[in-house]
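Quick heads-up: structures coming right below.
Every read-out reported here was derived from the displayed coordinates using simple, explicitly stated rules and does not represent laboratory data. Quick caveat, the model's predicted, so the values are computed rather than measured. Cβ atoms are built from the backbone, for glycine too; each structure is taken alone.
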Structure 1
Amino acid sequence: MKIVKLSMVLLLICAIVAGVLGGVNYITADKIAEQQAIKTAKAYAAVLESENYADVDFDKEGFPTIDNIAEADNGKGYVVMTSFSGAQGKITMAVGVDKELKCTGISITKHSETSGLGANAASAAEVGVNFRSQFVGEGSDIAITKAGGNIEIIAGATITTQAIADAVAAAITAVEAIL
């Protein structure tokens with residue numbers, strides 16, 4: 001009888017907590033979506049200057065990490081949204097690609113990389129800014145220094161660095177495929 005009573009109390013507590021969490025989600029869902037849209041717009045602006053962007057239809061087959069491609073209305077190029085695996089989980093990133101198929105910049109919008117290591121790639125600190133600036137002007141033949149290329153690895157974050165380099169190369173290749 002004591003087990004049944006404890007089970008009912010636990011069930012009641014779980015039901016109350018689930019209700020509260022559902023209510024909070026309902027109340028904040030629009031605000032979260034709004035904040036995500038602002039973050040995405042800032043990422044677009046950081047990698048390719050333009051007032052507006054129009055989504056481009058593309059064949060996702062062969063580009064499993066590419067989420068979206070948008071063309072800048074000023075004709076300067078494209079912004080490619082990509083999601084890929086890093087060292088600790090998914091990384092979501094915007095990649096600017098100009099008409100000459102060169103990277104104009106990258107902006108990491110979401111990640112779960114290790115603090116002080118892979119997370120430095122998205123950091124606003126000098127180490128992150130310097131890391132991301134290496135990609136500007138690069139084409140689809142990007143390679144990290146460990147593989148004989150010219151992209152310096154973030155200390156202790158080889159997997160993250162390689163994943164970002166591969167994602168930038170894939171973004172450039174995807175834009176090349178739609179041109």
Structure 2
Amino acid sequence: MHKEPEKFILNPNNLCLVVVDVQEKLSLAMKKDVVEKLVKNILLLIQLSKLYKIPVIITEQYPKGLGRTLPEIKELVDEEAIEKIHFSCIKEEEFFRRIIRAEKNQIILTGMEAHICIWQTALDLVLRGYSVFVPSDAVCSRRKEDWQTALQLMRDVGCIITCTEALVFQILEKAGTEEFKKILEFVK
């Protein structure tokens with residue numbers, strides 16, 4: 001048994017969803033089926049976040065070169081995307097301000113690329129005392145081996161590696177609620 005099972009407990013009142021660099025040109029460098037699955041899962045997490053009033057933060061790595069956030073994601077989020085040049089989101093002042101302002105200490109981390117921006121952000125968040133949940137089916141890299149290495153690195157530093165549906169149903173807790181009924185239409 002894990003020494004700290006309580007760290008696996010999600011509290012929707014203490015959560016923030018972060019969507020890292022799911023951008024037009026970067027998406028084209030990924031396998032099409034991987035991007036489709038990634039976007040579907042991120043959209044599901046955003047819908048869940050709206051139901052539970054979980055803050056959503058979106059970042060864009062050098063948008064002049066990599067394009068903007070995919071429109072299907074952007075249209076669901078009210079906050080402006082944070083432009084960044086650092087690979088770790090935490091090293092961008094505006095991102096750090098929004099994380100502090102959100103006053104949450106559990107972060108669901110999604111996006112691209114798992115072995116670069118996701119990994120470096122996860123490490124910096126863990127070093128600052130955040131609990132980081134990484135749904136393996138809502139992060140990706142251009143190469144599968146890089147994605148696998150990133151998941152192992154994040155697990156090694158204390159991130160919770162999970163999957164989108166596990167997170168969603170853990171937050172929902174039970175069937176029959178209004179939230180459950182609303183989310184069911186997105187779980188296909």
(request) State the single structure among 1, 2 that was used to calculate distance in nm of label points 7 Å out along Cα→Cβ at positions 31 and 79, giving 3.2. (result) 2
(request) Work out mean count of other Cβ atoms within 10 Å over residues 7-14 for each of structures 1, 2, then name the structure with the largest result. (result) 2
(request) Using the calculated result 19, 17, 15 for semi-axes √(5λ) of the Cα gyration tensor in Å, for residues 47-150 alone, pick out the matching structure from 1, 2. (result) 2
(message) I have 9.8 for mean count of other Cβ atoms within 10 Å over residues 23-30, calculated from one of the structures 1, 2. Which structure is it?
(response) 1
(request) Could you tell me which structure in 1, 2 was used to calculate distance in nm of label points 7 Å out along Cα→Cβ at positions 15 and 119 as 4.0? (result) 1
(request) Work out the source of 3.3 here, i.e. which of 1, 2 gives that when mean projected area of the Cα convex hull in nm², for residues 103-158 alone is computed. (result) 2
(request) Taking 25 as the value of relative contact order in percent (Cα under 8 Å, 6 or more apart) derived from one of the structures shown (1, 2), identify that structure. (result) 2
(request) Identify the structure, out of 1, 2, from whose coordinates helix-only ellipticity at 222 nm (-39500 (n - 2.57) for each DSSP H run of 4 or more, over all residues; to 500) was calculated to give -15000. (result) 1
(request) Can you spot which of 1, 2 the value 45, 37, 34 was calculated from, given it is Cα extents along the principal axes in Å? (result) 2
